[in-house]
Structure I
Amino acid sequence: MTRCRTTLNEVTVIHLSKEFFQFKIFAILFFSAFLFSDHPCFAQKYSTYKNASKRSLKAYGDASQYVIGKNYSGASKTLEELTAADPTFIDAWIMLGEVYKEQGNYVKAKESLEKAISLDPAYSWRELFFLAQCDWNLDNYDDCISNCQQFLSLRDISKERERDATRMLANAGFAKEAVKTPVPFDPKNLGSGINTEAPEYLPSLTGDEQAIIFTRRVGTGKYSNEDFFVSYRKNSEWMPAQNIGGINTADNEGAQCISPDGNTIYFAACNRPDGAGSCDIYYSQRSNDQWSRPKNMGAPVNSVSWESQPSISADGKSLYFTSTRVGGKGGSDIWVSYKNETGSWELPVNLGDSVNSPFDEKSPFIHPDGSTLYFSSNGRPCMGGDDIFYSRKKNDGTWSAPVNLGYPINTKNDENSFIVSLNGQHAYFSSDRIQQKHSMDLYEFDLYDKAQPNPVTYVKGKVADAGSGLPIAATIQLIDLDNGKIIMAANSDPNRGNYLVSIPAGKNYALNVAAKGYLFYSENFSLKEHNADKPYLIDVALKPIEVGSSVILKNIFFETDSYVLKDQSKAELNKLIDLLKQNTSLKIQVTGHTDDQGSDDHNQRLSENRAKSVYDYLVANGISPARLSFKGFGKTKPIASNSNEEGKAQNRRTEFTVTAQ
């Protein structure tokens, strides 16, 4: 909005701005001089500051001084009396309308501005913008659209006002349709274990939805402090949240995100001695139930500008965040940095025009599916303020046009701090608009189907020594069988043995669990038709490397009744090669087994040929034949019943057994 301007020759119409009536002081001197001077009368059906009576101008000047002193109730009372006594004083109606608007009394503001426009539309044309703002706040979307269109058709409007009116027109058009077709939304407060009288916001969630980490502002005024808290779910209820410890300091810890396994946290902190800019991104890792000392991520992730609101991908290789750094599209933009093969973070890349706008984008959340991004924006048609949008990564790496989550998830308030569960069905966010009892609480709701990401499930369990049962610190890898690439990697907790790895649906995977001094464990997952609601729960008992120990190679594949290795077998075979290279004195025997279909002679030959195919692959990749042997057992050593298909599938297997170490 424009500010009041005064010159020696005229006083322009008073307009209110966000700074609200920052009058030049000589405007008051003008009113005083004007009251005691002669001025001509005009043949108008209304009066202005140029031809109003001295009594009206005196009241008008008094109201202006009230505004300068931010005494808006005094201003509105004076102007109400003035317009009652002089109902054709057009500038008084304009000022009264703008005072009402700033007070939030949009009904009276609209009435006053419409009165001014009815006296002379040509004189009051600037008020169409403020009238549109009133209509917007009163949810009069049709009137808002009409007034914006009329205003934009006028000449000599400022670029800033043109921009604001264009945005308001787009928002009104969107909101008009959005309220007609509300999306499903039934938020539930997360309960007293998490929410208190203090503000709680910026949640993040572990992959199994059993732990939630969030920010709580403790204390008041200059003594307030932002710290991280964690709550664990027990029997569907969130337990009383505890200070996360270790990471929290006497300073503020801001926006954070947690890895799906709950062992790595990224967060923003401002004005620290080791900071590069006003706010930087830090990380900490948990081991033996203790968080490490936070480390600044350094360049190129952090810059001399503001970096905040990190979101880490499930594989830990992509970090999305908000920044005001040079090269952005507008105010704050969303950027991404990728971790290269050396473990270093590369120069951040702006997500481009598909996501970022000339205004502000913030609060990114990359779902564990790796291709659905949720974020807040005020730079595209919305319900007003910051709305939550989602965009999906396309095959070429670019992002689709953002989709507004819709009303009533989005409102005229600012919506942000939005996250979605691994299976895509549950959304969590913070708000102060649902329950007035607290300033900001955390909520959960079921996300409607269209806005859900691609389904992701997880495998979790414990890794322990097969003999003693004691927990083991192991490396867990999820491998895409089609290309042999490691999709996810995690470490089990050395104190408890716990692990969790998220698994995107729609592909076939190998799970490999390995630890120094142990034979590896393998498992196969076919997720092309698996229900993401049902996670895999697998406790892994690793066998020490000793003579007689054996491992079933669950990711060795052959065509039916064939001994030709499929390409999908290479990931598992390469893990076996790694084991042999790391343990140079280790010798093994590869064995093949079949079900009871077919003749004994056929099954014997098939099993031996399959074992030899594995032997040949190992030799071709540098393993000495002196360390290897192979044998076929046909159907003679079943590990399950051959009376059903599931049992037969288990019996058709390839194993290796340690023969020397």
Structure II
Amino acid sequence: MTAQNPVEKFPYFEECKDLPVNELEDCFYKNLYSSLYENYKHPQQLPLNAGEKVTLRFEVNREGRFIPIRFDAVYAELTTAVKNSFEKLPVIAAPTYNGNPTYMQFVLRVPVPMTPDGSFQVFNGKEQENSVVKKSSNALDSIAFAKANEEYPQIISNQYNGQQLKSNGLIALSNQRYHRYEAAMNRIGNNAHTAVKPYTFSYVDQYFDLEAERSSLMKDESTWLGKKWWNEHFFELAGDDYWFVIDPGVDLQIGKDSGDDINTFNNTRLVNVSGGIGKQITFGASIQESQGRFAGYFNREIESRAPDGGNPGIVPGRGIAEDGGDTIYDYPVATGYINYKPSKYFDLQLGHGQHFIGDGYRSLVLSDNSQPFPYAKVNAKFWKLDYTVLYTSLRDVRSEVTADDSFRTKFMVHHYLSWNATEKLNIGLFESVLWQDDNQRGFDFNYLNPIIFYQAIELQTGSRGGNALIGATAKYKFTDRITGYAQLVLDEFSGASVVNGDGSYQNKSAYQLGLKWQNAFKVKDLMLQAEYNRVRPYTYSHNTVVLNYANSNQALAHPWGGANFYETTFIGRYTKDRWYGNAQFTLGERGLDINDGIDNAFYGGDIYRNEDDRIADNGNELGQGNRVTFMYAQLEAGYLINPASQLRIYGQIIYRDFDPHFEIGNVQEQNTTWLNIGLRTDIMNWSFDR
């Protein structure tokens, strides 16, 4: 351990409680050694002059308990002897940071056999036994040169011990992982803000003990291959003030769509990298190369979003796909970020990735339905507030707006303010504005101000020069286990029309209501969820199509393509050790355009149409146009092979029924049963329920 800084306080035994803070460290080590010695029994089969050392890696947690992480010695008998003594250590006063209980990790070397007057070798990131510089035999060597000769051997790089779990690195968006974190974060009295995702490891670790979870999932493996397959990152490197991990990964799927009689598959190879330098800088990146053929309805969805330039389609949530022949899509994905934390209140981040705002399964504000995009993010957490500003660059890839073989650029800035009004109630306010790169406008610095009301700016820049959305979110903790949540989005709003009930197209709004029951029926890690989403016609669209709420032919909010629908979803998720299972049932209605050559009006569902082509100014109702009844059910069960890399094996069955009122063109009645098995590194969500 390094020396304490002014805001840290060492854990201490009862014998040390009256000492000054600067003497607690020495007293802690002295009493720890004495306590271990009292219960230490040297293995009879080893001589008393063995002269060996046992390396102890452990943690003192927020409750003052000693948590073993890893013990190493040449002889297994020595490891067992020290471990037996370690397990008898008492509960002590917990370490603190800024006066609040925290955890502290240690790496110590214990010479054995232990003696009454013995002591530890405290490992502080530098090899103490190499600290004495050897004298140079060459008289021409200066002291500086001799010291420099020792620099390389003293570089420490093999001390990785889960540093990622305490870092400001991002936790990949994964529905299966996040529901467990939220169970801890949503307890009454916590000051956690759960809407803005992805989370960082350090933020989650304030409420959910990630190190304890890792320790509980460890398998007792002694071989290099066993450790790497079951427990560890493939490549781990760490020193005094840095860490770095690399994981190769896959998303291999093989299945059968019985409805369209298609043999499906996905073949993704990927590399995932994360690291940290000091306490302020963290970074991460992933590169994926994929080929896939999916169920018939999903293939048609891909091709319906084809970009300009001849490529056959866009894989939702992934990106533009090249033609691999025989209905095979070849699609690469690249994400990355660098995060700088100048103080405990602020995070500054640059990256290319996905975001999600909300507490539900869906988000009507911003979701990971769209492919990754470039962004700059500023986040501030203080008092009972969490404030996020997101600056992004998006694309419109339709042939109508492509110029000089380049896709049209548009920009979006998003503000989200979260306030924990009481220990149970959270209220959020948001606003978004999109504008296109017209008249060589580029990034409009009118929107750079992180604290401003965008509707006023939109008026100054021209109402058709931007598209602003506003709204609110809410969350209420009924109990430690039951949480209700809601979202309201206003694209346009006419109070008079709402009062009159005339169905004006100007009432472009959406709302969400949901309920989560964590540890349902007192079953640990069982989560049950019910959610209702309703989006009025023409919401998220614009009379300048480029300014719709979308990116690269994918909606930025709900995956059903935009608006004019309602949806009810029930979800269950369960985790037991490394096993997991989830179930989903969705029922809804949506209204599509008819487009039969006679009726080509815009009914409000396809946000890539101009709202000036609307069917009517008034009398608009949900599901108008070609009304489709939609049902979706999914069961999945799997096993987490490696908690570090998130590699898992799973089986999945999907049933989907799509029943339109009119069968026209590609809009046909479809009944799909899709069976899938796979091996997947879980770093991105798949959204097949569309």
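Suppose you compute semi-axes √(5λ) of the Cα gyration tensor in Å for every structure in I, II: which one lands on 53, 27, 25? Computing semi-axes √(5λ) of the Cα gyration tensor in Å on every structure in I, II gives 53, 27, 25 only for II.
Of structures I, II, which gives -7500 when helix-only ellipticity at 222 nm (-39500 (n - 2.57) for each DSSP H run of 4 or more, over all residues; to 500) is computed from the coordinates? Answer for the origin of the read-out: I.
In terms of distance in nm of label points 7 Å out along Cα→Cβ at positions 479 and 575, which of structures I, II is highest?
Values: I: 0.6; II: 2.2.
By distance in nm of label points 7 Å out along Cα→Cβ at positions 479 and 575, the leading structure of I, II is II.
Work out which structure the value 2.6 belongs to, where distance in nm of label points 7 Å out along Cα→Cβ at positions 215 and 639 was derived from one of I, II. Source structure for this number: II.
We did not get these values from a lab; they are worked out from the coordinates using the rules stated. Quick caveat, the model's predicted, so the values are computed rather than measured. Cβ atoms are built from the backbone, for glycine too; each structure is taken alone.
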